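The data blocks that follow each hold one structure.
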Structure 1
Amino acid sequence: MADVNKSGYTLIFATISCVICSVLLSGASVSLKEIQDKNKKVDKQRNVLMAAKLATAETKAEDIENWFKKDEKGNADIKTILINTDTGLIDETISIEAYSKKPKNYPKNSIIYECLKTGNESVILPITGVGLWGKLYGFLALKPDGDSVLGISFYSHIETPGLGAEITEQWFTSQFAGKKLLKTPGDFESFCGVTVKKGIKVIDLPESEQAYSVDGISGATITSNGVTGITTKYIKEKFLPYFKNKNK
């Protein structure tokens, strides 16, 4: 019988235990990957719909998936397309699958979502910007003519709870609904976007500015500036060519 008090026995036991645990963890990871990938996909789809006011955090996964499910003719209520951000045209030279796997390899492209369901028509744009501690990720839903905002949602950030993290709260995101992006409807050269105001309430602004502004977050100036950068410069540079082409 082996002497369990010897250091060699302890070392062998520890090694065998580590190997067994590693095998079990690897097996669990592989077996759960499909479920994890599906959950990530549904979570992203949920945020797309939340920006367009078509779903909430409580909406069932099945109902979320139905918006993106293609019928026998290959059509879906939410259409996913890949555009060239320089030209604003649909890019059919790259598959959506290839882009989704390594988007950094295609800096001149972006996925956008078009809601084609009657009464809910919209265009949902993936957005990203820089907050105080890191990147902000979300979706911005616009009317098809690109003139005004339907809604906004943020699903990933590392901002401070109670301060910058307030960008995910309804009191903040609800302000964007109905805000204007163009000074003159139909004229994309008049694009101004939406500014997150600091130090002054939107209600105290001149009436001509109120349609293009939302109240900022107290104590979160850098995060507020990051959101402004998204809803002004980022949208203008990345997606304005698409709306110009779409609304010719």
Structure 2
Amino acid sequence: MKKLLIGLLLVFVCSIAYGNDANTKLLMHFDADPFTDSSTGGAHGNASETADVDLDTVTYKWSPGSADFDGDSGYLTYSNDADWDILADDANSYVVHFWVKMANHSGEECWLCHYQDGSNFWRIWHRDGFGGMNFKVQGGNETGYVGEITDTNWHHILFAIIGDGSGFDVGVYRDGTQYGHCTQIEYNFTGDLVIGDYDKGSSGLYYDGHMDELKIQHDNLEFGLAPDAGLTDTYDVPTGPDAPTSSSSRVIIVR
């Protein structure tokens, strides 16, 4: 009997879902004011608020609230941190995603930026009349303007920065569909993370609209993205606040 037990292998197959873990560097539900980071891996506390960013408990993607940016002076910031330096090491991958409901489509509006100065930054923004969404690295490549939003509905916006040790493949997505692609090399920036503006008021690229469920994830496990120049990549749009959209099977052997 003892020999039989020693030779027995117990095999368990577990489904591992990805949500808020050690690689989650920013997670903002925008459910209360002051707006705070709920991430396990970042834990950056409350954002600093400039001018007018309101908590809206009537208009939101996921209950009970969202952030309402006024489009003329309001934005949120977090001070410099390595968690924002998503292009520093091409052995790593990052996925940035959030929900937006734009109030209008005039001009240029920046959703998110790691801003050092006018010559050193990455930003995620939308440009009316030029094609829409864009990932820009000052001094580097940009995706071009793709996937323009022309309505006031809620949309899931996702930017994938996928490293392979020799550079990054960058994909721009909206509502599960890839719209843009570019390649990037490594860049290192220091400066504030700005939410709802580009350069903290100097250029006036304020976002006018609502934002919900902003997340910066330091891996590619949640969506398993593979951005490509043919724009064929897709993903399953989250169906709840910080809802894991995919899982993997892990085999655990117990001797």
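Read-outs: derived from the displayed coordinates by stated rules, not from any lab. These figures come from a predicted structure and were not determined experimentally. Cβ atoms are built from the backbone, for glycine too; each structure is taken alone.
Of note:
- Origin of the value 15, where relative contact order in percent (Cα under 8 Å, 6 or more apart) was derived from one of 1, 2: 1
- Structure (1, 2) behind the derived value 38, 31, 20 of Cα extents along the principal axes in Å, for residues 147-218 alone: 2
- Structure from which 1.0 was derived, distance in nm of label points 7 Å out along Cα→Cβ at positions 83 and 99, options 1, 2: 1
- For helix-only ellipticity at 222 nm (-39500 (n - 2.57) for each DSSP H run of 4 or more, over all residues; to 500) computed as -11000, the structure of 1, 2 it came from: 1
- A value of 3.5 for distance in nm of label points 7 Å out along Cα→Cβ at positions 19 and 187, calculated from one of 1, 2, originates in structure 2.
- When distance in nm of label points 7 Å out along Cα→Cβ at positions 67 and 107 is computed for each of 1, 2, the largest belongs to: 1
- Rg/Rh (Cα atoms, Kirkwood Rh) - highest-scoring structure of 1, 2: 1
- When distance in nm of label points 7 Å out along Cα→Cβ at positions 51 and 91 is computed for each of 1, 2, the largest belongs to: 2
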